[in-house]
Structure I
Amino acid sequence: MKPLDREESVSIDRRAQEQLRIPGEVLMENAGAHVARAALALAQARRRERVVVVAGPGNNGGDGFVAARHLLDLIDVEVLLVGRPDRLKGDALANYQRLAALGETIAVVEDVAAVSEALARPPAPLVIDALFGTGLARDEQGLPRQVIEAIVAARQPVLAIDLPSGLDCDTGAILGAAVRADVTVTFVAPKCGFSRGSGPECCGRVEVAPIGFPPGRLLA
């Protein structure tokens, strides 16, 4: 598969739902399950006994909620939500509710100190970056940017979902601040920004995960 830009990434997801009748929840479930498997492998390789999922309120956060659910009982999991729960909607909200129904505490981050503390507390964690996906197209400011900077400063191994938060999907430019991932689990195909600008230094090793359909058929 050729690399996808932002518009193609949105289009192929929409066409999978409209043409193939694959519900968005199924695509998110497949994506999150792949992330969980990759995260467990990376945690074992780096000898980490704890995973901290740092989630945003969009679909990238929803993928993180799914991954956290799959990791429960396999490794110690902590989930941080950067944003108000009432901003969650659709598939992301459904997976937030499923995780909560299993008794998992999802801490709402109102101050970056909570993230810094979670990443500094022993045992040293693996971080799952589930803040922003391909849709981010402007410099991030305020708390989200502070959280990205805290992840970078913690110097813990990071697995990014779809692309490192703060990296422009199309150009590889850093939008204010960007996560430096050890592994990026991206869906369907690599993104254009992976090989441009700061992409190579931010993405680490890239794993392309299928999420339930042959992408070439939809892009043909």
Structure II
Amino acid sequence: MRLILTDADMAEGLDYLESVDPRLGPVRAAAGPVDIRYRPPGFEGIARIVVAQQLSVASADAIWGRFETLLGVATADNYLRHGEDSLRAAGLSRGKVRTLTALAEAAVAGLDLEGLAAESPETATERLIAIPGIGRWTAEIFLLFCARNADVLPAGDLALQVAAAEALALEGRPSEKELRAISELWSPWRGVAAKLLWAYYKAMRQGRNVLPV
């Protein structure tokens, strides 16, 4: 199982992607540096993913700061010491409180969240989506940023779909199923492709990524 651990791994993956899909060469040039971005596995890592879902980076960081201040240390045990009112006051939606409660209860009951990072993507995904409120997107983000798996692309991610449509000159934004099919070409470095497309999406929004005509 390939992992993205170092800048050398990222460079190897990017070089491979350019070799199998020349369309990604200009995308790499326009995107600029592609960061590895790592979160430790375990309750804290998954909780960060849940908290940030469907929020801007600034909003997610602000809420996480209040959440971490409330807990002291973001562990499952510490989380379960707090009621819904205090968690909601920190900025969590009711749905995210339910999801994090289910996650914390699973961890306290014996689910080794840190150990999931060493499992196969299929096994880790199966165990995570069995937790109420955890879907495939959350599981795949965990695999990419906490487990550092090099061959996972969260095809349901809206930003990835928008970036792929622009980068690959598609007629429209691809569906999750369509993006998964497109990404087969990029295996075993689909995780690097995801990080490249996110970097490209960021460049798009900053207006510095116009591809050559």
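None of the figures in this text is laboratory data; all of them are computed from the coordinates on show. Since the model is a prediction, treat every value here as computed from it, not as a measurement. Cβ atoms are built from the backbone, for glycine too; each structure is taken alone.
Observations
- Structure (I, II) behind the derived value 30 of relative contact order in percent (Cα under 8 Å, 6 or more apart): II
- With mean count of other Cβ atoms within 10 Å over residues 63-70 computed over the structures I, II, the top value is the one for I, the highest of the group.
- Test item: helix-only ellipticity at 222 nm (-39500 (n - 2.57) for each DSSP H run of 4 or more, over all residues; to 500) calculated as -17500, pick one of I, II: II
- Once mean count of other Cβ atoms within 10 Å over residues 103-110 is evaluated on every structure in I, II, the highest one turns out to be II.
- Taking Rg/Rh (Cα atoms, Kirkwood Rh) as the criterion, the largest value within structures I, II is that of II.
- Computed 1.6 for distance in nm of label points 7 Å out along Cα→Cβ at positions 135 and 151 - originating structure among I, II: I
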